[in-house]
1. Which one of P, Q, R has semi-axes √(5λ) of the Cα gyration tensor in Å, as calculated from the coordinates, equal to 51, 32, 17?
2. Determine which structure produced the value 4.0 for distance in nm of label points 7 Å out along Cα→Cβ at positions 335 and 439, calculated from the coordinates; the candidates are P, Q, R.
Structure P
Amino acid sequence: MKEENNYIKSVSTANLLNNLFEGNITFKNGLNIVAGENGTGKTKLLSHIVQNRGSQSIVEFSNTADTRKNIVAFSPKRNAQKMLIEQALNVARSENAPQNALKEFLNRQIEENSFSTIKSISEYLTLSHQTQIETEDKKPSEASSSVQEEFGAILNKIFDYKINFSWNTSTRKLAFDIAKTNFNLKPDNLSTGENAIISLIFAIYFVRKDTDVYLIDEPEVHLNWQLEEKLFSFLDWFCNEHSKQIIIATHSRACFIDPFIDNSQFLLWKESKIISSSKPDEKLLTLLSGDIVKIIGGVTAKDKLVYVEDNSHKLILDKIKELKNVDIEFVKEGSCENVKRLSKAFKKLNIENVYFLVDNDNKPIATADLTSEYANLIQLKKYCIENYFLNEEILNEIDKRSVKTRTIKQLIEESIKEVNEPSFKSYKKLIENNLLDTEMLDFIDSSKIIETFRGKLGFSEKKTFFEEYLIKANEKGLLDTIFSEIITLFV
């Protein structure tokens, strides 16, 4: 924190939810995450804070002498209203528009059963534009450049997009779009998740000068897992950068992930009372994890639960499971980073019997970190799982070509030369000089060549290629040798 702000230290829960709460709930400066299942009073707690912010005996602030106890309350239970820039400009020019925007949120009651509208992306830009013209005596073109830079920096905390916000001196109108992967999109072209998260972070930034405390009810609404984590990272950054306290009520899995788990407290049922705990219980973990298999004390519906990166991982491991005749559940998480984050979370929660598999990607994790930071994380030694499908002995056995004028090695080299990516240039040079050996193949991204290569062998489908390779490796007693790094999962 750069400077001391007036933040909430504790809240008395007496008389809240008919005395179902036990004890006071304490908060720290910065980001605070309150997680819990439905019915544990998360939203009621936020409402309770808003209603009683003026009573030091109920809502204790860090600075009792400071009479400023403004609280900004957001309830993003639906995505922000989408407005075109022309409509937003008219709003901004209405009397007291910036003040009205603030008052809509300032000290507002959290609404549990209805949706409170957060203003649109374009409206926050135009309101800020109008404010700079009126209070800083800027020309419209100067103000638009300033707003573009200011809010562009906020946007870049989550998305690698660019704001184009300019004043047309001829038409005397503002023009606004967002540049996203070489496309210029109008506000109504954004996805629901993009619109929701950008509107929320702009709203938070817009009222930063008027409050020290934010309450946000379920900020993850409309967001996928990746956007949830980006939003929580933004909130953490914002608290530190602008000396604020943010208290959020959530169902997000982010509360289990570093660094957010240290900012989290969990509302749990215990002997017919609601208590606050620094760790979730088994029921809450199951409800919030979002997994297809329930995790109860580390034991799943299967013998083991293994999180994997992608479809190739799952397809290959499912076939090995069939060949080994063992009961394991594989869950695809979508990326290496997602799997590693979950592994870190499970390390904190001390849950066993759950494993995590990631490719190497030529980025080996230090052995010490594997044990100290991660829970049951297995990182492949080769670049990716497709690299384990280049064993020439097995490939010769399953080769479907009727005419075999080229060797398996030559087919692999041909496939490498057909990849038009900078990272493959060095391998092409090695091939030209006849220097590419088998060990070097371990460091190449074989996922880039496997489609072309299996076609050269006569396989029309990747699934069939993987399965026949695994079956043949098993028949020849080589399955455990080739896949030695992951075979322990099947024991």
Structure Q
Amino acid sequence: MQGEDPISEYLEGMDAPKVKQIHVLVVVPDQQSVSAVEAVSIKKRKLAEISDLITPSSFAKCRGSGSWVKWLKKLNGQIECHRVERSDDETPIPVVLLNKTFARFEENCKVIKFSQNDCEFVSKLCHGLSTPYDSEATFAEKARQLLTAYLLGDNPVSTITPATVNGSVSDGSYRFGETLLLNLECKLQKGDGGGDPTMQNVAYYIKNLPFVIDRQFPCFLVDICGPFMSVFGIVNTSDEDAICEPLVMSFPLLFFDNEWLMVSLARMCASLKVAVQELTNLCYELSASRQNRAFGLRSSTLDRLRFPYKDSIERNGADISFQYLEVVQRFVFKAHHAGNNVIIKFAKRYGREVHDYCSSAGFAPKLLFCEFLPNGWVFVVMEQLPLCPLRQANGMIVRDQLLKIENTLKDGSFVHGDLREHNVMWDSSKNRVVLIDFDWSGRDGVDTYPPFMNAEIAWPPGAVCGEPLRVAHDAYWIASIAARLT
């Protein structure tokens, strides 16, 4: 080496390597080691930084250095759109659990009562946007006019207009002050070039976020691609992460004799009108309060954004609140309430009757609250127990208790439905076997298994999507667990 050897001081006093030997010198930095998880978090960019690096027109493309494919892979889940796998293999909490307006929109799309005005708008929308256009600018202008008149007609001051952000111009943006509440992206036809309108919309959302993010910023993304209309919800879960998901199916803007499609489109439009007004009202409340609050969140609790919006229930006219502490699984959380730690769970269906029955019999956590949310999700609160795997308990005691549990369920004509080993645990505080996860539970021969069961699991014979729950299925799992006990 020429000049000063930078490692000579470390070699001083060391013997020269013998023939056919290699000495490897490792210099350990004088600092604490960093875990793999910490290393990943260190590399995360702030959304404000990402905003300066992406361009909507390039982000819309699936190829190239600025494409959404390249960026989503590089960001490794920071902008979650369910299109690129994450290194942590995690699936984030759905946007309909993160924001109440999204939840109500999803529910309204199924049940809202629509009016003659909504039907007339659907007719105008279909006739106005289903015909071919030569110019994307003209197509976008027509969409803006129709949506502004319908969604914001009650507020003549508001409008959906093209907005310029760092040199990029949107097809249409509706803002309250500087807060983006709805963004519109239009493409002439599918396959006509110009990239993915949803991804372009995502980029506009990121670029519209403030430099300092201290609260939640929910926004509706409306894509109109040829004669198809889609509505997505996007929201930040911190100042580093955001998630975008479809809130409803895409609708063909074709006025034809399919009453179910036309009624569904009318409900979706009516629901979007209500939701946009709801976000607007929340912004008014924030502005009027002159406090740093938005959508029920304080700037001092930015960590709160990664948890579901539902954190309280009403009982006898009083609000009972919970403080989220930790994510256990995607839909399971540790929380604090009235000096006690509890478990909060969200499910699409829940065997409340079976859970109560098992708890009363002494082999399930106490069910504290169970409430159905507007969009079909179930909010479940139960006591937190010191649980550990069955293998840490005496095998003979566990077998005896499993047999009693099996007989007790059979006597009540109840079926748990998913007694795999991770749902059968040992409560070390009371030396007992307890069952958890009552999502599928129900009555023998009456309730059925859910769709999309994991095909890689060896389910009991007859345990198939849509087929009835059977007590024999629980017996199958219990025998399997007992056989593995030592």
Structure R
Amino acid sequence: MPHLHRTDNHTGSSGAGTAWYGSTPFGRLRATQTSNSTTTTNHNNNTTTSNMTIYDTIVIGAGMAGLTAARDLSTRGHSVLLLEARDRIGGRTYTTDAFGGQFDLGGGYVHWTQPAVWSELERHGLAHLEPPLESEVYYQLADGKVHTSEIEKTYGLVGKLFEDARKRFPLPWDVTAVDNSDINMETMEERIEAMGLSKHDADLIKGALSGLSHDYKKQGSTQLLFATASNFGSYAAELETAGSWCIPGGMTKLSEAIQSSSKAEVRLNTPVAKIADSGKGVTVTTCAGEAIQSKTVVVAVPLNTMRLLDISPALPEPIQAMFKTGNPVRGSKLWVRVRGHITPFSALAPPGEHPLNSMRVEKRWGDNTIILCMISQSDGIKHDDIPAVQTALRKFVPDLEVIDTAWHDWNADEFSRGGWMMHAPRHFLDGAVEIRKGYGRMSFAGADIAAMGPCTIDGAMSSGAAAARQVEKVLEGKQ
């Protein structure tokens, strides 16, 4: 559920739950309520043997990867059952009511340079995006002081940090094109330290990366190198594609559009506990104990929940090692409404040096202003503590007044157990590459393990499409 907090008695309303689902335009799908799960049904070409339905494939997870995989397979004539643990589709993209309007508490940003996303937006008439307000002032916390004239220097330093990005990753669709074993275990902290910078300059870099990176000692360097290389070798371009342009009305517009064109059967409120591949078929067992049969399966859930599934036979060691480490990101996204029309600004602070790390004025909201805050360590500040949030923002804008806040606790959410993906050392080039190959009748998808655009909505969708193609080869006996 979303969290909304303000200084008066208005609590706001949630977009989650059965009301959200009931308003979703699922087109041909017919919703029926079973004991603890919501099921949508349609016409499928599934096989029935001895009163047991055997689907061509079961897709686990109705985030952007799972929705794409289920849509692609079902519209190509395959019988598909899509299982979702939550009471809604969309996964870690989540649009809900806040401040009297629609806000994305998860996900939110897309770009025309992202092929999977953009083709889908054009297909559904959604290719009209909104940018944030252009900042007029740039604040940066470095060496304990706030600076307002360091932004050009900062991106010069970041350019040096990633100057080898395109040599390391010349092909944005193939992370293995060049041997990068020498940096496979490198952390972001080690890469920054190798530059031999003063604390002031190191803080400038760490603040600039804080919107995507969080704990530099736990995060590997390879994923951000790859992301920079994939955006023409420019970290500034990476930032624009990853967090600037949003869909009017929120990400729910896109997830609903994909689902409306799908022929998959959907069951909400149906978490999965176990997946067993016998070599001849797959049995998916829900947490309620129901065993469902299929010829193949696509597992499209976040890494921190994927690693808790009982999967047999056991997956190879690089994947097991990635599962053991998981996604180290414990960050969060916080929307803040402040009183009046304040000067549009951006502010950056190194993780561990300030409770809010990447902030910017996003939009005007009536007579007030909306600020987006990215937080590196969620437990560093109580998101509903209005005085604490106000104090943190006043480090940069002294007279600012916070009215209310909105957020979703993705770390406590049992079906995400963390934020967006930033791989620990080794796993971006090992476990993530290995799991994309698929094993037996099991395929895997999601933004966390995507080949292109990892950690993005585009990556999730392209990963889901790739998994669907992989499944078809298995069904055709070609893999």
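What follows is calculated from the coordinates using simple rules that are stated; it is not laboratory data. Please read these numbers as outputs of a predicted model, since none were measured by experiment. Cβ atoms are built from the backbone, for glycine too; each structure is taken alone.
1. Working: P: 51, 32, 17; Q: 44, 38, 23; R: 37, 27, 18.
Computing semi-axes √(5λ) of the Cα gyration tensor in Å on every structure in P, Q, R gives 51, 32, 17 only for P.
2. Numbers: P: 3.4; Q: 1.8; R: 4.0.
Corresponding structure: R.
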